[in-house]
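Some structures are shown below for you to check.
Just so it is clear, none of the values below were taken in a lab; they were calculated from the coordinates. Keep in mind that what you see is a predicted model, and the values were worked out from it rather than measured. Cβ atoms are built from the backbone, for glycine too; each structure is taken alone.
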Structure I
């Protein structure tokens, strides 16, 4: 495996900062989707979004680029940024650029992020085999991925279908 195949989450992840933002989200009790049904192991949406982003973007050896990426992940983990369209679009573009690079190598022809946006090639596919309440697939969709969810718990399956 070459270094360019390594994902950001494999090298480093701002756990402390993302955890602080996730704790704030978990304390929201009014007007939040988590109040619809009690799901004991619910994953915070912002933390799910940042882990999806970090798993889909490449690691870098450049320390300045690494710091920018880390700061971006911290910004992405803030609950207030859940509907920040410019921030989500920036994340989507970075994911598409990384995916286009992988697709170019696989297909043997140049593929761009614009090709993915236009639907000429498929977006990244994300599978959560134990999706539970569906936080991770929901955030993967928000980041422009094709998301697949599965669970063996029938209650979780009903929640995912809803």
Structure II
């Protein structure tokens, strides 16, 4: 019984340690806010993501194609906060954190993500624990880790 409890504690600590890091301060994004993005998953799902400023916080809202909210979080004071009555969505928080890193301008990376385990190269960026970010044509961003793969692009608007 003691060994089982110890193993459970170790697994819990490991899960907590593997979270995507957040910036020390909220970066000033190069794109104007609010920002509407289309998110496509590897299994063919499409979502709408809206990022908007609310004072010093950034509000992230993820919707399915019918407009049903899937996740709504606010990033304030270096932490995620539930926004509304939706239950917490850990996968969405990971996506939001990785995408925030991808959208952070180059000049702000060192200050915002100091000691957060990131690097930038010719192929794109990497962020601990295992996010890989590649920038494609037309402002598309590909984000992937061992279990998730996303393609994010500006929402196409009809005239």
*asked:* So if we calculate FRET efficiency 1/(1 + (r/R0)^6) of positions 90 and 130 (r between Cβ atoms, R0 = 25 Å, to 0.05) for every structure here (I, II), which label has the highest result?
replied: II
_Which of I, II yields -7500 [helix-only ellipticity at 222 nm (-39500 (n - 2.57) for each DSSP H run of 4 or more, over all residues; to 500), calculated]_ = II
_Given a value of 10, 38, 36, 12, 4, 1, 0 for P(r) over Cα pairs in 10 Å bins from 0, in percent, calculated from one of I, II, which structure does it belong to?_
II
*Given 2.7 for distance in nm of label points 7 Å out along Cα→Cβ at positions 66 and 98, calculated: source structure among I, II*: II
